[in-house]
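Pasting the structures here.
Every read-out reported here was derived from the displayed coordinates using simple, explicitly stated rules and does not represent laboratory data. Here the structure is a predicted model, which is why all the values come from computation and not from measurement. Cβ atoms are built from the backbone, for glycine too; each structure is taken alone.
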Structure I
Amino acid sequence: MTARHTQPRHCRDTALRVGLAEGGGWTSWDLTPAQAGTLADHERLLRMHPETATRWRLRAKDRVGSVRLGSGDGTVQLTISPKVPVDRLLHLVSYAPDRVHFDPRPVAADPRPDLLPALAHAFVSAADRALLHGVLHDYRETYDTLPVVRGRIRHADQLRRRPGVPVPLEVVYDDHTPDIPENRLLLAATRRLLRVPGLDPAPRAALQRLTARLDGVHVLPAGAPAPRWTPDRRNARYAHALALAELVLRGASYELGDGREIAVDGMLVTMWQLFEAYLARAVGEALRHRVGGRPEPQDRNFFLDTAGRHVLKPDLVHYLPSTRDGVLRQAVVLDAKFKTKPQRDDLYQMTAYCVRLGLAEGHLVYASGRAGLVEVPVGEGALSIWRHVLDLSRPWQDLASDIADLAERMDTARTAGGA
């Protein structure tokens, strides 16, 4: 049995709002030829089959989010709701904002002031790391009026404004200042999060400390666009925090529903890609905090064959100093699986990773199912392939502790194996 939907009669926006569910079944929708044509042009997002001349059966593929499609009479706002609650989704996005496709065409949404706290914790952590070695400064050409010479005198301005008067002086100089786009972006996001109602005391206090550390940075005027910044070696340590800051200022606090109250940028994300990126970065950070070393998410430095034609693609390889010579070597390998149950191919894949990386154990992490251990005989020994489960249905506040527990179990398996 399929549900039937018709276009809402009372709305100021003429766009048809189509709501589907990730992994859901077929639903029936009344579509005009123009609307059907719009959806047919975006087959990467959904499947569709005609029932009658004006009724179509629709089913979502593997992306979630909300986006505005088409134009004129064929405009459709397509919303694909995720299986996990939206606050969990945004928690994952906060670790991997580069996995999200934002569309500037506005979509209608329900305001949800309780979602941004999911980003607050991740933003505070990223900002603290960005400022660990101090606030970034840069040189900026500054025009000023001073009683003494600093830099160069602007003679034309001096003669025009104060002919025959020796002081004050019109000067221009290079000022080494924290008032640069990167810091303005961090400050704007910090102030935005401080206005979120119901924020826990710990992240609120941390945000207030961030505000104090960014003293000397100008506050963005209300309604001003977010400052633009260009990634380079100078601001590389800021990159993650800046990506989260842009997400905060973009207005990511909204429900992916059939709202009428606010307009936000469209957003689409492929859940399995987001799950992989989130796990790699979150577990990598947890391992680095626990045992040191260097995490390499989506490491592509290893090949299955000697010719180098078949690249291996583990989601995370964590490097630790060797006890022999202190050189960083691969010590942990993880692969994420956004699946409902394990498959045999997953074991084959992890076996190849372990053999090629010279590791005695590997870790598969699923979004649901049961944890377990599979022993794989290899030569005179055996590989230990661990199956872990990260339950995304748990409150997002608990996911951080779950990640820490996962990192602890991985480290325990490594030390037990004699690595």
Structure II
Amino acid sequence: MSEHIVVVDLGFGDAGKGATVDWLCSPDAGLGVSAVVRFNGGAQAAHNVVADGKHHTFAQFGSGTFSGVPTLLSRHMLVEPIALAGEARQLAALGVPDPLALLRIDGRALLTTPIHIAANRAREDARGSSRHGSCGRGIGETAAYALEHDAPTVGDCLRPRVLRQKLDLLAAHYGPLIAPSSHRYEPIADLIAMYGEFAAAVRIVDDRELGHLARRGRLIFEGAQGILLDEWRGFHPHTTWSTVEPRNARALLAGIGARAYVLGVTRTYQTRHGAGPLPTEDPALDIPEPHNTFGPYQGGFRRGPLDLPLLRYALAAAAGVDGLAVTHLDARTDSVAIGYDTPSGFRTDLPLGTWRDLDHQRSLTSLLTTARPHLTAWPTEPTDYLASALQVPVVLASNGPDRADRTPLSRLRSAA
């Protein structure tokens, strides 16, 4: 059987995961993909794909949808049905026939509701100038609530009485936070009706579905956000409530006796959407970003030269990356950061620390806030340079936003 591919972002997000997955699923790649599996995040994802004259920002649907590849939203996804219905309408308008028929959703996946979203926005508003960089889509509240409560799941949409009980408790829990704010949500009776329609329109599955799809062909696991935002490896408090590094994707594959080929995606320059350290940030950089604009909660889209210490850290956090996809070769800056000047001396990497050690993550946040990047000019062959500097082969390169701008530099490895 062909080796399954896990696509992860080696930055703070927006590296080009969606466009990479779109190409892997296209006939041009010839990989025989049977499904795209989403293994983290939720409706806050924004994976831009430009292909055959069409553009769509994928949020919950997999980025192989333009090629007719089905999507499995795994139990690690946070599913927002109202936004999902809106995305299905957008895809239908772009010529995708019956988008919801391409979806399979694990019944154990948590539901993100308008209650979570209102609570998220109220909490982030209250932080004022100390905002964490939230997208305002209820992701953190969905994950945090489920740690201590019997949270609503996709499967509950098939059980209206159970769902009502859970939504009543959810509303009561968040009432003191939401009430003083300007954020409101639909009456629970209306939510129950909408979720019933959602359950009737999609295919809700159990843990056997992954094996069924794997027997039909290759799986592409599409990550969301970036490893530098990972809940346990990112730089607290500016992190997502999601395991971004490929731990969960590997576990899903191990459950069906399969292996993963991990494909790490990086731009040729560093970006960040939201608050938090960005050592190489250069506000004077004038690189067009038509699909990454100002967000009401995240703020502006930040840019700077590529940061090799951050890339090395992301590779270590991923615990093994087999190949690199390098995007935005047509828009790289003049320089790249090879290290930092810090109070403790010059350094070219960051210590990984122990998984789930938030004190260590906070110490890295402090270090990165004061680090001064040491810049050098890009060499003439950036893909060769990155492969040498990071000791990982570059297997896919991109010179623009369109699917046609992608060039495979070597064949993706297949299992015997």
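Observations, loosely collected:
- Taking distance in nm of label points 7 Å out along Cα→Cβ at positions 22 and 374 as the criterion, the largest value within structures I, II is that of II.
- Origin of the value 89, 72, 47, where Cα extents along the principal axes in Å was derived from one of I, II: I
- For relative contact order in percent (Cα under 8 Å, 6 or more apart) computed as 14, the structure of I, II it came from: I
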